[in-house]
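Take a look at the structures listed below.
Every read-out reported here was derived from the displayed coordinates using simple, explicitly stated rules and does not represent laboratory data. Computed from a predicted model, the values in this text were never measured in an experiment. Cβ atoms are built from the backbone, for glycine too; each structure is taken alone.
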Structure 1
Amino acid sequence: MNVQIKAPDRAPGIFLSLLPVILLLAMFSVSIYTFGSDCSGGPNQIILLAGTALVIFIGMICGRSYRDLEKAMAQGISSFIPAIIILLLIGSLIGIWFLCGTVPTLVYYGTRIISPLFFYPSVAVICAVTSSCIGSSWNTGATVGVACMGICVTLGMDPAVTAGAVISGSYFGDKMSPLSETTNLASSSAEVSLFKHIHNMLYTTIPSIIIAVLIYAVIGFVSYSDNGGTVNTEFAGKIGELFNTNPLTILPLVILFYCTRKKYPTLITLFAGILSGIVIALIFQGPTVAAVFSGDESVLNTLKSLWKVSYGGLELHTENETINSLFSGGGMNGMLNVIFIIIAAMSFGSVMECTGCLNTLINLFIRKTLSSARLVISTLFTCLGVVLISGEQTMGIILPGRMFAPVYIRHKLDASVLTRTLEDGATITSVLIPWTTCGVFFTSVLGISTLDYLPYCFFNLINPVVAVIYALCGIKIIKLDPEEAS
């Protein structure tokens, strides 16, 4: 997001710039303490809107007109309209994939293929491969990730660790895929070729995912030893009784992969996944629809039920409470909370940039960059700080990228070091923060609160640490060629 509005003639000082951030973080702490895992269900959004009002007041004190501040908010929110539509379609897709049997079938066969001993590392690798292929952590989490959460219940594994493995794998692929929006955004922010950017990220990303997978393997081995590798075969049988688990019900996932690899627009890809799910439901899930909605197996009743599930989600009321909780959810209504956080976060972030508060804070880091190591570390913490303040990873990429680019040139560092650091600091950390769009999204689709899965997102936690170690040791801190530096 880039708000094209002239900075105020009198930018806020350090105190005024820090004031909304300090108050925001203090209120977030109170929100987390008071509401716990429910803090992202409304309290944090209210805090962001309150923070927006404070920044608007500060901007007006510094000479910015309310009309300009309002325009900044409108531009920031409007830039995310496509993302909001995508979220609504993802909600619809999840509900329909529940009812058409795609997710239940993945869970049903996954319990027969994946051993409890290798479950956690398998989840991380499967999600990493999937996300690398489709270039989206959100789509991976909403499809394969949801299925992995179902398999974890059947195998008796820990849902929080499973969610951490899903997120670790999903963000590895999101970071490394040439199809990823954040990957393209980071490379373009400093005018680095896409594949040069990806190649340079390998140095910090590959060691991080290897370490993460090894940790998941150790946790899996300990868990297997503790529970004796117990598999709930009765639960898998219940899935087979309620849903038709014909392998053809996985076809919508195959179509989603195909459309992504063909680089079709995201909206078209999601529509293809939804429509194919509707067709599969009409062919295979008539009895399921009749049982769930107390109707008949007619095409008309199935279409009516799919229509309801598309906007309202699936709500099961079987005798098995585990199945009810596992395969209930989705629908456009389920994404409204994520959309709320997007509107609130973008409002706050936009006025922070428009008033000059954000630039003032970023300049604090830039002034202290006396060495290449400190420059890289400052970039990392600036990216994290912008994500904390704005609640959105794209702002954590764009703003530091734009402001640090000339500083890297002065230090004669290759721009690919900057773009790599932007992803190390912003792309993979946003999901760890409860009030960000990514944090709220994964809480919504996986059913695990941000604070519960955070300790187990090993890739997301390790990667920034590896980046700091590289900076301190001077590893892969690539200098400009003499011709480029001159």
Structure 2
Amino acid sequence: MLKKKTLSPGQALDLRQALTILGIAAVYFVITLLPTAEGLPPDGQKAIALMVCVVLTWATQVVPLIVSSILFMFVAVALGLKSVEGAAIPVIKDFASPTIFFMFVSILLAYAMDRCGLNQRLALKLTVLSKGSPKAMVFFFTAATGLVSTIISNVPSCAAFLPIVLAVCKKNGCVRGKSNFAKASVIGIIFGAMVGGNATPAGTPINIMALDLLQAATGKTLTFAQWSLMGIPLVLIILPVIWLILITVFPPEFDKLAGLEESKEELAGLGKFNGQEKKFMAMTAVMLALWFTEGYLHDLSTTTVLTIFATVLFFPGIRLLDYDFVRDKLDWTVIIMTGASIAFGATMLQTGASSWLANICLSPFAHASPLVLVLVLAVFTTVIHFLIPSCPALVSVLVPTIVAFAADNNIPVMMLFLPVAFNVSTFWLLPFDPLPMMCYPEKYFSVKDFAKAGAPAHAALILVTVGVTLLIGKPLGYF
């Protein structure tokens, strides 16, 4: 009797991967073989097809992200994509953006904060400040992560607070998937890290990326202080709102936190700030001073200042970091992926694909009032995350698109840029961004839990964004 042949798990996986790759390739050919839409250059159609394939490849992770990111840049070259004027697109040049260097050095800053012990001190201090109140603890988790994220990239900020939250949840016997306190706390640091990054350009590499794309396309930009004059009020308003949403959706199941006395003892045991902590705080203070005086006392960019200070971290006498420590911790995947996204965004702009997309999606609102237009863009930026879940990929499409739309319809580009910039790096409806995915495997919350808190939080963020854009941005003369 013949035995029925079955595929081993490894063979089945290889087959699925092969079929996925073939399917993604088929998507490219289907899109490029469709009749070219009116107003869309042929190479613009190729650029859109390539961008769809990039997003699908990243979403399925059919091949490692770092590999696919590098591959697709050279695929763009192989396809011979041209700009609307007919010149070849310098895809590799666009990869080497200041955003790449910003991401790298901002991660170093987060490592230094952790290594000097400031993270542990902050965690214990927050626990003591809560006075044993679970609701207060959720607030401190959310607000502290958000405030740290204003100057340290959102992913490292969330990564710094995650073990702190998990330790508190474990100490209080929180059951995975059932504890409301744990749901509110873990989701709180995700929301806090994401929205806190909106306060300053340094809060997330997406901000630097958006500003770089804006400057490349229009020559316009915002200084650190100009962005912060809008970003800081936005964050200060939205963080308490997020906390109220979290404790309303997930009311804590107990009234008193365990381990308060132990935390007091541990904090007292740390004593005064040590030398390394003092060095880090002093360097951070000088760095902030240089950031906020950009364009007034000097012309050093945010990335330049951060790069200088990240380098000083390794200097003799400072030694907050050393090469061996960084080498063992650093993951290049997100850095390479972001560089590739910038290159693809430039390709979309230069081939005319962004201009065409802008006319299709936004033309019905070309003559709407500023209130309606800003509201539509904030909502659109949120909803389109369902189609383009990668924030670097999304910003690389949206910024060139709104630049093209503003130019074609004689609209101040900053009025369109601000609602996009303040919403593009936050997506709280599905936990599939790298930041929530870092916390999701702990299984303290479900996809449904995330969306349950994320929907009202997004509604609040959109309303605050509209208010900040029109009530602060316009009077300050940004548009």
Structure 3
Amino acid sequence: MAANVPNHIEVEPLPGVDYIGSAVVLWGSPDSTALMDVIQNIVMSEGLPYPTINGKWVKDPAAFVPDAMSSGNLYDSIISYTRQLGFKAISLYDQGFLRPDRGNHGYIDGPHFEHKTIKMTAGNISELELSKRAAKYGIIIGRTTITNSLAPGTQDVSPVPSDSLCYQQKRLLTKNIGPKDTIITVDDPKYLDEIASWEGHCANLNMIKIGKELIHYMGVSKTAPYRLLNVKRGYWKTRAASHASGDTIYKLQVTVNYGYDGLIPNMELQDQIARYYADVCKINGLAYYDFDGQEFLFNNGHGYYSAKRFFRKMFEHAKAIGVPYIRFTGATLSEGSWNYQSVWNVGGGKNLYDADTREWGSTTSQGKDLRDVTYANFFPVGMGGNFPINKDSKVSTYEHIEAVSVGIGSTYSLKLNQKDVEKCPEKEAIFGVIRTWESARAANAFPRWVKMQLVDPKRSWTLQAGQDGNTWTLFEVVNGVKSNPITLKRAAGY
């Protein structure tokens, strides 16, 4: 895509990081046995990361479970809803992006938890207090982040930018400049005409760093003396200062706009950001992240290694400070994150699955139908923030959603706006059918041949729980009539 033509980048060398001692293993297996009989054995025998959720390996399809996603910023009933659904996590999506800001030392609600951001009718509370209430029922809470995007106004960016920022190119200033000068001459114009980063080439992020000042510009002159064009000094509230001939000019590596605006850290600083996220969990009681902008981990030029290192650092530090597994989803999937990550989440709504028309990608051409990609990688795709319960919601819709989710091996984040949910006459029945399906999924009760039928969007199903908690009866619904019953049983070990 023209919008994503790569920029040139001088990749930071990492001492001691190479391929020496690495190995490649080739293996073969039918899809039906590959994950649990082969890959799981390899992961465990090789001592690779083996995170679990509710006692099950995160790659086990029986461990796949949707999440509750808060909407409307009213939290009186969110824990109750989540319990009734049988879900295990609440994504505080309506709290906005969690921006990594080492300046708050991990105290996202203030050093004394004085910022009561969780709105309750009886009085607002902090995220820590919400996490404690949820933990009583085995439910975790979490936030959506912008991963390693260092946003304006955070400690490492402004008003005093860090010296540990990732850069694309390094050039030299050829003439002294004062704080008000806009004629900035450089020794070499090569690649300085490239706009911002590879993703979107967002003009508002096209900037350089000289000393402790960020400077915005657009373009470079075609002939010597080469100078930057359309210069804006003291960008992002940094201080315009004097700079001497011979000072280094860093063309910075950045993210994209639309609220993701930020600078990319170098690897050392990125390690600190990874540890920061573990600290946030420890301090605020979080145990779930949606790493939106996860692709920014690739922006330093180190590809999958960067993602692997980021999550390894986060989990190592989390373990050291007593934080159990941090469940996370994200906007990408890579070899670097596969061992750690729970779900691949790429948006939501009708961009992914449209439960009304029963089709994938009904309103977009963004290519977000990732079913084959995740299936080939033994990994669950998420249907994103989706399927909100409102006054018009029907039980049959959620029977269908669950059938598709179980059949494909996908999850989703169920959008729950308390005011809308309370207007739904069928809310309790909807909670009940979702819990029934999820209980059967957790019991590994759906054989492969049944799943292959569930994915057909033209068919409708209903699931009824048995009296013993170990059996279920699956009916196909044809013209409103239940037919063709299939008995499902809890699998051994589940």
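So distance in nm of label points 7 Å out along Cα→Cβ at positions 296 and 328, computed for just one structure, reads 4.3; which one of 1, 2, 3 is that?
2
If Rg and Dmax of the Cα atoms in Å comes out at 25.1, 83 when worked out from the coordinates, which of 1, 2, 3 was used?
Of the options listed, only 3 reproduces it.
Work out the source of 4.4 here, i.e. which of 1, 2, 3 gives that when distance in nm of label points 7 Å out along Cα→Cβ at positions 128 and 440 is computed.
Source structure: 3.
From which structure (1, 2, 3) was distance in nm of label points 7 Å out along Cα→Cβ at positions 80 and 320 calculated, if the value obtained is 4.3?
3
Consider the structures 1, 2, 3: one of them gives 14.5 for mean count of other Cβ atoms within 10 Å over residues 120-127 as calculated from the coordinates. Say which.
3
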